[in-house]
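Just so you know, all these numbers are worked out from the coordinates, no wet-lab data involved. Model, not experiment: these values are computed from the prediction. Cβ atoms are built from the backbone, for glycine too; each structure is taken alone.
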Structure P
Amino acid sequence: MSTATLTGLSTGTWTIDPTHTEVGFVARHLMVTKVRGSFTEVAGTVVVADSLADSTAEVTIKTASVATGTADRDAHLRSGDFFDSDAHPDMTFRSTSFDGDTLVGDLTIKGVTKPVTLDVEFGGVATDPWGNEKAAFEASGEIDRTEWGLTWNANLEKGGVLVSEKIKLVIDVQLAKQA
């Protein structure tokens, strides 16, 4: 994707609109079903530069805001077995490159920073009824959770594990242009 295909996206600082943004994930449970979750507290900024390659994104996600629809599972994810939300309340993402199709950056979880690559799709730009300029992006990728120290698991009697190591990331972001 070239800069020309980001029609309407103006330079400047954009902030994440948390009420219209979802940072989600999908894991396999028992190696046969998918469990979906998301984080309800997300904040960050995107600075769109004249040259798309010079644009940056910084995102902070509150690990205690993890939500899968099951209170016991959410509590387990917040525990030391996974995110250890008391000791590590935030996970962060800082971009290192963006070409319009691919966003590369450093993801930090539990004090461990590793590079991740996300495929990006530009959704467009619109003005809401109150005159605010908004932009939307979708991003997706896959990580191995064990690389960040998220290693808890249980072996299954007939082989396999309870929770997949590979986690799909599914992100829908709405940005608001700052004046």
Structure Q
Amino acid sequence: MAKTVVQWRLALDPSDEEKHGPFAMLKRADRAQLRRCETPDDVLLQSAFHRLMQELQRQQLAVRADELALAVGVAAHAQHAPGKAFARSLGRKNDSGRAAMSELRFRQLQTCRDEASFFRQARRAVDLLGGEVDVGKLAVDLLQWAREFRQPDAALPPTERLKLRWATDYYQESLRDADQEPA
């Protein structure tokens, strides 16, 4: 699924190359419409979203439309940077020695109490990264967030929960330089 989301996202960018494949009809205007969506429900009303949904169904990949809308509504704000992990990048220090996202904001992202606020904060987080993130991995993570938010599974080992994985990635990156600084 990640590969298909990446293809979809790349098709939303203008290109001199002739587009082909299932998303050849997508245009810059489609991305602009997605970027103006304020909620996942707004994303559900966009034709570009339905093109992706149809392609996933054609591939027999089961995904709920409302969960996919949350994921791709955030992904529309990103530029695909292969291998650039979301939470790890949020913890990465910039030239001034600060993490891309402060620890307070990261905790707020992790503890959102509803999908609308999570959607807004995730979009802001992508913006803090200059939009550069692995779009496929981000979409998969956001789908997992939606599933875990809606139906928490106490039987799921903590190491497989998204919040713990994101926290581990964020703090490993943000504390990396702190361990190397002189006392």
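Quick look at the values:
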{"quantity": "Origin of the derived value -1000 (helix-only ellipticity at 222 nm (-39500 (n - 2.57) for each DSSP H run of 4 or more, over all residues; to 500); candidates P, Q)", "calculated": "P"}
{"quantity": "Distance in nm of label points 7 Å out along Cα→Cβ at positions 84 and 116 - highest-scoring structure of P, Q", "calculated": "Q"}
{"quantity": "Given 79 for volume of the Cα convex hull per residue in Å³, for residues 68-147 alone, calculated: source structure among P, Q", "calculated": "Q"}
